[in-house]
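Please find the structures below.
Throughout, read-outs are computed from the coordinates displayed, never taken from laboratory work. Not measured: the values here are computed from a predicted model. Cβ atoms are built from the backbone, for glycine too; each structure is taken alone.
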Structure P
Amino acid sequence: MAVDEKVERIEARKSENFSEWYTQVLIRTGFVDYSEVSGCIVFKPPAYFAWQTIMNAIDAEFKEVGIEDTYFPLLIPEKLLAKESEHFEGFIPEVAWVTETGKTKLDERLAIRPTSETIMYRSFSKWIRSWRDLPLRYNQWNNVLRWEFKHPTPLIRSREFLWNEGHSVFATEEEAIAERDQVIGIYLKILKEYFAVPGIVGRKSNNEKFAGAVASYSVEHVMPDGWALQGPDHHYDGRNFSEAFDIKFLDKEGKMVYAYQNTFAISSRELAVLVATHGDDRGLVMPPKLAYVQIVIVPIYKKDNKDRIDLFAKKVYEQLKKHFRVKLDDRDGYSPGYKYNDWEMKGVPVRLEIGEKDIANDSVMSVRRDTGEKAPIKASEVEHEIRSMMTAIHNNLYNKAAEFLKSHVHRAHTYDDFKMILEEKKGIITAPWCEGRECEVRIKEETGAKITNIPVEQGKFADRCIYCGKKATCEANFARSY
């Protein structure tokens, strides 16, 4: 019996209206959904599976280098937030407070975790006594709440989001600084091997660095509309927090000294990069490692051959499910065309079609989601061929993303060029800068572009600052940014 096939489609075009396209893809494909709390979303199984996969992959890398998992409370007493003034002031506008329980007013307000430095470091000050207690390298996977006043956008700017919080303590400045490349290296590896996306690494300007940090480093992405989006980051905090929270220890010379600290994170915002980078006008396009369903099998039959085709399809399913995440779509009443559209929207990397001719040839017809390429595969070779296909899909997605990023990084030598590129070409603009805060602020006020980061590797650059004309001391990356 046929059912009412209401075909869900992505109506907005990615190249014409990215914002509307992005929202339609997230909601209509069942990746996430809105909740009853403004700015907070529901991670539906495909999105949460991707996040869990990322968590597990990063966690394994962290444990390899000695970073251990822990968990601290969700609620933070106000007195702790106030101990580090720069950090506290940076988060005041975004903090949500618990002020009463039932009908009883609390003696002290409790902040719902915007970040955990303050509550963790109170414990660190009790645990660390000697150089033998160091390094201490802890990580926790949790949710945080930041009541953004800007327009919330699912995953890109959600008020509640998921992330890792890495917090490390070292005896020497050299050890603390050395951790940056190790942690950023792990993030870049996961971005390439799981997300199939590249990024641009650099140091944040003093104006854009994390509140309380000495120096912040980030991985930056370019979205399809040419705006930048910050990815994972690592912050060298020096002794700012250790002095505020009395984290000191007896060193090898018998002196009581303050420790050096770092913080680092990757958040569920990275799922927005995944969706935006690879998705197309038909919906999601998922990299194989993060796909909730990697293969969908669609039997194509008539009444007189249904049993025979179902039996063949189930054999292929049983063969593949040992190695892949496979779905056999044997729903009655839905046409093959409806099923194709449904699974294409969800971004399943490979579709296998099985009809009468395929059975006669002891084969299946494969269709790649990323290219639409169709090819027959012998049933006896399906596992091997699909494995190769998954690698090819991942590599293709990464190469396309890398090419897009490369084509959206521009150089400007004059302020007029800078403004022209920003309006016409969009993306990231690399330009000489004097490192003056006034120039940075004026550029942002006049164009809406801020410094995303400053490349760690500085090549040759023009002598004069893009804005003021004074001597340039570095090259910086500018972009309009989410």
Structure Q
Amino acid sequence: MKVLLLYPKYTDTFWSFKYVLKFISKKAAFPPLGLLTVAAMLPGDWEKRLVDLNIKPLTDADIAWADMVMVSAMLVQQQSAQEEISRCKRHGKKIVAGGPAFTAQHDKFYDVDHFVLNEAEVTLPLFLLDLADGCPKPLYTDTTRPDLAQTPVPLWSLIKGKNYATMAIQFSRGCPYNCEFCDIIIMNGRTPRTKSPVQMRREFEALYASGWRQAVFIVDDNFIGNKAKVKKMLATLIAWQQEHHYPFTLLTEASIDLAADKELMERMSTANFYKVFLGLETPSHDGLEECGKHQNTGINLVDAVRTIHGHGMQVMGGFIVGFDSDTEKIFDAQIAFIQKIGVVTAMVGVLTALPQTRLWHRLKAEGRLIAIASGENTDSGLNFLPKMDRRQLLIGYEKILATIYSPKCYYQRIHTFLQSYSPTVRKKLQAIDLVAFAKSIWQIGIFSRSRFLYWRLVITTLLRKRQALPFAVELAIFGLHYEKMARRVALQEDETMAEPGLCEHS
């Protein structure tokens, strides 16, 4: 059996980093971890070929080679997925589809012969057994939450690591919290399941053996969902990193209660974590209560962010507008909040009702759903009827983006971040880093409208916190991407939305 593993193209999203990949000569931000893991579950005697459309186009020769095409996609890839599925179908290929986009709404896709949904450790073996018997079914679905001891090491040999900015590893699935808008528990449940420390050591060894020596994203939706187990794993990871002279810098996603656990922060810092994404959402207490983000209500978010920065980890934040309780004051409040806490990478989105979430069911019952979720919450799209006037919401949202990603406000946040940041990461400068720095001098320091802000940042950081210079420069480069993303989602009324001086709230 010859199987083509196909990863669809994703749109230019906040996390695609399309506009900065050229600085480090990469083609995509992250590899298709799910498909690489599925590939390792397939029979060993099958021939396997993986085509990531974010790296290169799918050719007719690729399709002709295959006996079967297996597609995995997230919601944001659904359009590309359908286009490529239909193309492969026209060539007479059998199509097997799985992954978040299909699990959430498989009935929205056509030309698929077999849907293998939910978690592959459960449903893929059932499909393979039926396929071997010559009677595969059109649909395999099972909400059983498998033990992650069953999960194999991804088949890294199917990709070229040099094409990607960051590699990916998974430690756990599931989250103990139940935020109304979030689909994590729909996909992976509320009880966090983890791999063992021995498994994780094998995974890091495999990635190391592949030749990778750069950043690794631990893709868990909430890395600290089971704190006791994550601390045990971190002890193993720290020892491994020390043995191998810290080849990897690490980033992940977590909940805000990380700031309340000093031991956990110290272990993450020692293990070489340097970034963590947190769902901060909103400065509005009513908004947090409305969406069930109770873990954010009993803590001072400003102090929490500064505490994490002080342990050597840069906080990246998710923010939302469009809650039913939001008023016209929320837009300036979000701007002031984001500037004050110094979260430089601030992903601000309009509330989206993802399929099957508690929010989706509530809005459906209220007759307020109007469209299918795109999976991209920074495109100023709305798939439900908000309580606030729709135009007012979108104009206010775009005002936030235009303001926080204006050069003045953006560089203000970098300086605020650096004030509380204590760099601890062990990062070996490579040729690729020096090339990126040189390109930043040319493109930002000379020809950009941010050139004076750029040089002030570089000089100030050199004088006051020299160890943080690589991260300051990295943020300056990322600012190009964020600014272009803000422009992309802006409405024609942009010129009247961004009032001067709003970042002075900080």
Which of P, Q leads on FRET efficiency 1/(1 + (r/R0)^6) of positions 403 and 427 (r between Cβ atoms, R0 = 25 Å, to 0.05), largest value
P
Comparing structures P, Q by mean count of other Cβ atoms within 10 Å over residues 275-282, which one has the largest value?
Q
For which of the structures P, Q does the calculation of helix-only ellipticity at 222 nm (-39500 (n - 2.57) for each DSSP H run of 4 or more, over all residues; to 500) return -10500?
P
Name the one structure among P, Q that Rg/Rh (Cα atoms, Kirkwood Rh) of 1.03 was derived from.
P
Thinking of P, Q, which structure, once log10 I(q)/I(0) by the Debye sum over Cα atoms at q = 0.15, 0.16, 0.23 Å⁻¹, for residues 187-282 alone is computed, gives back -0.69, -0.74, -1.12?
P
Among the shown structures P, Q, from which was the value 15.2 of mean count of other Cβ atoms within 10 Å over residues 171-178 calculated?
P
